[in-house]
1. Between P, Q, which one scores greatest on mean count of other Cβ atoms within 10 Å over residues 264-271?
2. Once relative contact order in percent (Cα under 8 Å, 6 or more apart) is calculated for every structure in P, Q, which label goes with the largest value?
3. Given a value of 4.2 for distance in nm of label points 7 Å out along Cα→Cβ at positions 40 and 376, point me to the structure among P, Q it was derived from.
Structure P
Amino acid sequence: MNLKELPTLARLEQYEKQVQDLVEGHRLGDTEAIWRIKTGHPHFRQMTDSEIRSATFTPSDAQLITARWHYFDSWTELTEYVEAVTRETPPVFQFESAVDAIVTGDVDTLKGLLRENPGLIQGRSTRRHHGTLLHYVGANGTEKQRTPKNAAEIAKVLLDAGAEVNAVGKMYGGTTPLGLVATSVHPARAGVQDALMEILLGHGATLAGAVAPDYMRGSIVNACLANGRPNAAEFLSRRGARLDLDGAAGVGRLDVVKGFFNDDGNLIADATKTQIELGFMWACSCGRTHVVEFLLEKGADVNARPRGETGLHWAAYGGQLDIVALLLERKALLDIKDESYDSTPLGWALDGWSHPPEANGGHYYEVVALLVAAGATVESEWLADGTVQSDLRMLAALNGEKSAE
C-alpha cells in the first residue's frame with residue numbers, strides 16, 4: 001500500500017481509497033501498513049508488529065490514520081477540508097493554491113494570488129499545524145515538504161508581501177519559519193538552506209524562540225544537531241545563536257565547551273551530565289575529534305546512550321575514521337544495539353555508506369574494516385545485500401579481507 005500525498009483538488013473518494021488500502025494492508029500483514037498503523041494511531045503505538053497484525057483493525061481506525069497522515073486531527077476535519085477546497089471556497093482554496101505555488105517555485109502564480117487576496121499572507125492552514133504560507137518555505141512539519149531551487153526568491157516574495165517572519169506554528173510544539181528551515185533536510189539538499197536563513201535573519205527572524213522552549217531546551221543549534229543539520233548549526237552559531245555545552249561540542253567550539261568546566265574539572269552549575277553525553281554524541285557524529293578527546297578526559301562515558309545509541313554508532317554512521325579508532329581504543333562496545341533500529345555501530349556504518357549524512361567523514365570502507373577487525377559481528381543479511389554485493393571493496397571490508405583494488 002502507498003499512503004501518499006494527494007493533489008489539492010483530490011476528491012473524497014481518493015482519500016477513501018487510501019482508507020480501504022490501509023484496511024487491506026493490515027489484513028495482508030503488509031510491512032508499510034503495519035508501520036503506518038503503529039506510528040499513526042495511539043491505540044497501536046505500544047504494540048509489537050505481530051500484535052498489530054493479530055489485532056482488530058477497523059475502517060474507523062484507518063480513517064483516523066489517513067486523516068493524521070494528511071495533517072488533520074480527525075476524519076471529520078478532513079472531509080470538511082475536502083468539501084471546501086473542491087468547491088474552490090475562498091480562502092481555503094486560495095491558501096492551498098498558494099501553498100502549491102510555494103513548493104513548486106511558481107513565483108508568478110504566488111504573486112497573482114497575493115494580489116488577488118492580500119489577506120492570504122496572514123492566513124493560516126486549516127491543518128493541525130496551522131502554519132502560515134512562510135512556514136511552508138521550511139519544508140518541515142507540514143504536509144508538503146519540498147524545496148524548489150528558487151526557494152529564496154519565494155521567501156522574499158512572501159516577506160515583501162508582509163509575512164510575519166517570527167510567526168509560530170504548532171509544528172513540533174511551536175516553531176518559526178527559521179526553526180523549520182534550519183532543521184529541514186530539504187533546503188539543505190536543494191542547496192538553499194544558508195540563503196533562506198540569511199533572508200529570514202535579514203528580515204528580523206529571531207534566534208531565541210525559533211524552536212519550542214521544551215525542544216532541546218529551546219536552542220536552535222541543538223535542534224539542528226538533533227535533526228542532522230550540523231552545517232546549519234555552525235551557520236547559526238556564527239550568527240550568535242546560544243550555545244549550550246552540547247551545542248558547542250557539536251559545532252566544534254572547544255573553547256566554549258571548556259567554559260562549562262571549573263578549574264577543578266567539574267561542571268559549572270548550569271551544565272549537566274546529560275549535556276556531556278549529548279555533546280559527546282554530536283561531536284562523534286560531526287567529526288569533532290578534539291572535542292571528543294577533551295570530553296573523554298573529563299570522564300565522558302564512551303558507551304553512554306543519551307538517545308538510545310552510543311557515540312560509536314554516530315561516528316560509524318558519519319564515516320569518522322579517526323573518532324572510530326579513538327573510541328575503540330577507549331573500549332567502546334562493538335555489538336551494542338541502539339534502541340530505535342536495533343542495530344550495531346557496524347550496521348550504522350553501512351547505513352551511512354548507502355545513505356550518507358550531512359556530517360560525512362567519507363571513510364566508510366576503512367571504518368567497516370576497522371570495526372570488523374576489532375571483532376564486530378557481521379550479519380549474513382549484510383553480506384547478501386545487493387548494494388554490498390555490487391561493491392567489491394565493501395564486500396571485502398565486511399569479510400575482513402584486503403580490498404580488491
Structure Q
Amino acid sequence: MTQLEIAREGRISPAMEAAAANEGVPAEQVRQGIADGTVVLPANRNHRSLRPTAIGAGLRIKVNANIGTSAVDPSGEQAMARLRAALEAGADAVMDLSTAGDLDEIRRQVIAASRVPVGTVPIYGASVEAQARGGVTAMTEDDLFDVIRKHAEDGVDFITVHCGVTQETSKLALDGGRITGVVSRGGAFTICWMRDHGRENPLYARFDDLLGICREHDVTLSLGDGLRAGCLADGSDRAQFAETAVLGELVLRAREAGVQAMVEGPGHLPLDQVVANVVMEKRLCHGAPFYQLGPLVTDIAPGYDHIVGAIGGALAGMAGTDFLCYLTPAEHLGLPTAEEVREGVIAARIAAHAADIVRLGPRARAWDDKMARARAGLDWEGQFRLAIDPERARSRHQPGGEEGATCSMCGPYCVFALLGKSTASRS
C-alpha cells in the first residue's frame with residue numbers, strides 16, 4: 001500500500017511517525033494532510049537509507065538541491081561531491097538530473113548515499129539513451145516507461161513528469177509571443193517528440209500506466225511545469241495557466257489511484273505576480289503541495305541568482321509554497337561546483353525560514369529568539385551554534401573590544417557592552 005492509501009484508512013505508518021518527529025508535530029497531523037492530499041511523504045519502499053520527510057501545508061518549507069552531471073562534466077565522483085555538499089548544507093531533498101556518464105550507476109549511488117528523498121526526471125535518461133540511436137525523438141513510448149519503471153525499482157522517491165505539456169498547451173507557449181519560448185528541458189524533449197511522431201504526449205495519454213508504476217513502488221509524482229516562463233516578460237501567460245489547469249485534473253486522478261502528487265510552479269515571475277501564482281496553483285490543483293524553482297524575480301543577476309531566488313522564495317513561501325528548489329550562483333551560467341551547491345542550499349534555507357516565521361509562528365521564530373538572546377549576551381559560541389551556517393559565521397567573526405568580548409564593528413562602543421547584558425536574561 002502507498003502512504004496515501006494507509007493514511008486514508010486512518011492508520012499512521014512508521015514513515016509518518018518518523019516524518020512527524022522530524023517536523024515536531026503530531027503524527028496525526030501528517031496522516032491527515034496525506035489523506036487530504038495537501039501533504040506528500042515521498043518514500044519509495046526501495047530507498048533503504050531514507051529519513052522520511054513530509055512536504056506540504058502546516059509543515060516547515062522544504063528545500064531541494066539539484067545535482068548531477070552534464071556532457072561537459074560527466075564525472076560521477078563530482079556528482080557525489082555535490083550530493084555531499086547539499087546534505088552537509090541541510091538540503092531536505094535532492095534531485096539527480098544527470099545527463100552524462102553512467103546514469104544508472106550514478107543514480108543508484110545517489111540513492112544509496114542519500115538519507116533525504118531523491119527525485120529524478122526520467123525523460124532525461126530516456127532521451128540520452130535515444131540520442132545514441134539518432135536523436136531525442138528516437139525514444140519510443142515504451143522506452144520512456146521502461147526508464148520510469150527502472151527509476152522506481154531503484155528507489156527514487158519522486159519523479160518530475162511533464163504530463164501537462166500536451167499538443168494543445170504547447171501551442172500556446174510556442175505561438176503566444178514569448179521571448180524565451182519553452183525553457184524546460186523536459187518540456188522541450190516532449191514537444192520535439194510530439195512534433196516528430198504526430199501523437200499526444202505519452203505521459204498524458206498513458207497517465208494510468210504511469211500511475212500503475214508509481215502506486216506499485218509508492219513513488220510521488222512531481223507534476224512538472226514544462227511550460228514555465230523563462231523570463232519575467234513570459235510570466236503568468238495563457239500557456240502557463242493552461243498547463244497548471246491540466247495538472248490540477250491529473251492531481252485528482254492520481255489521488256483516486258492512491259498515488260501522492262505535488263505540482264511544480266514557474267521559475268521567473270515579477271514580485272507582484274508571485275502571491276497570485278501561489279493562490280492560483282493551490283486553487284487549480286486542489287491544495288496539492290506547491291514546488292517552485294526560486295522564483296526568480298529579476299532576470300539581470302547572473303552570478304547572483306541564488307540571491308534572486310531567495311527573495312522570490314521567501315515571498316512564495318509566505319504565500320503558501322511548500323517546497324523550494326534552490327538556485328546556485330552558477331544558474332544560467334554552468335554546472336555548479338560543490339561550494340556553489342552549498343551556497344545555493346543555504347540561500348534557499350534562509351528564504352524558507354523567513355517564510356516559516358510567518359506561516360508557522362512561534363514554532364519557527366523560537367530559533368530567531370534564541371539567536372537574539374545570544375547576541376544580547378555577547379555569547380559568541382551560542383551565536384555560532386545557532387547560525388544557519390556555523391562555519392561561515394565563525395570564519396567571519398572579528399573580535400574587538402576588551403578581551404575580544406565584542407566584534408570589530410563597534411569595539412568598545414558596542415551597545416550591549418555599554419548598556420550591560422541584562423537584556424540577555426529577558427524572556
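1. Q
2. Q
3. Values: P: 3.5; Q: 4.2.
It was calculated from structure Q.
Laboratory data are not the source of any read-out in this text; all were calculated from the coordinates shown. Please read these numbers as outputs of a predicted model, since none were measured by experiment. Cβ atoms are built from the backbone, for glycine too; each structure is taken alone.
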